[in-house]
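Next up: some structures, all given as structure tokens.
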Structure 1
Amino acid sequence: MTQTVVSEKGQITIPKVLRDRLGVLPGTVLGVAFSPSGREAAGLVGDSWRGYRRRGGPRTCVVADFLIAAHAIVHADRLLTRDRGFYRTLFPRLTVMDPAAA
């Protein structure tokens, strides 16, 4: 996992390996916004979890994984994660990006 630290001025540096993989160049404008999940995402979490367990899905996955996916579906256009199999299998509507894929 790549980590970064928030500076005293509140700034962060996106590690070069991620900038290269995502195509972030100097001058690229990135948006940052806080979006609470809301009812639509919460409903999707409940429906997805319930369906997963009914199909015999083990409790090795936690509800937080479902919340992450639902939030990305409702509030973003993709999810950056190394866990491609889980998210792609259970959330086919979700566009998944693997930072390790070049």
Structure 2
Amino acid sequence: MILLKLHEHSQILLVGIADANVLGKVYEDKNGFLDLKDYADYYNGEEITTETLEEFLKNLSKESKYSVNAVGKETISIIKKRFPCQARTIQGVPHVQIYKL
């Protein structure tokens, strides 16, 4: 299951996208620290399908300014189809940030 949450802030669309199974935990290794326990609310939004996420990402390019934070294997695999990016993996959990400012 994938979760999508939108936050509007100063004319910038902030987006949290996550595989539901990675929320509620803290991940840490030599690559960094990822707190998805205290910050789960940033990602914990609407349950969506992979098709809905693909459509959302397609339409995201129409936004003038956005910041996407995404975590989880399923989520990142879909994002990579639309945005050329390299995920940082922390304790086996991939994470990417994508900006258009």
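Consider the structures 1, 2: one of them gives -7000 for helix-only ellipticity at 222 nm (-39500 (n - 2.57) for each DSSP H run of 4 or more, over all residues; to 500) as calculated from the coordinates. Say which.
For helix-only ellipticity at 222 nm (-39500 (n - 2.57) for each DSSP H run of 4 or more, over all residues; to 500), the value -7000 is produced by structure 2.
From 1, 2, which structure was distance in nm of label points 7 Å out along Cα→Cβ at positions 15 and 31 = 2.2 calculated on? Computing distance in nm of label points 7 Å out along Cα→Cβ at positions 15 and 31 on every structure in 1, 2 gives 2.2 only for 2. Determine which structure produced the value 32 for relative contact order in percent (Cα under 8 Å, 6 or more apart), calculated from the coordinates; the candidates are 1, 2. For relative contact order in percent (Cα under 8 Å, 6 or more apart), the value 32 is produced by structure 2.
Thinking of 1, 2, which structure, once distance in nm of label points 7 Å out along Cα→Cβ at positions 7 and 87 is computed, gives back 2.8?
Values: 1: 2.8; 2: 2.1.
Derived from 1, not from the others.
Calculated for structures 1, 2, distance in nm of label points 7 Å out along Cα→Cβ at positions 23 and 79 is largest in 1.
Compare mean projected area of the Cα convex hull in nm² across structures 1, 2 and report the one with the greatest value. Don't jump to the answer; show the numbers that get you there.
Details: 1: 7.9; 2: 6.0.
Greatest value across 1, 2: structure 1.
Since every read-out is calculated from the coordinates, none of them should be taken as a lab result. Everything numeric in this text was worked out from a predicted model, so none of it was measured. Cβ atoms are built from the backbone, for glycine too; each structure is taken alone.
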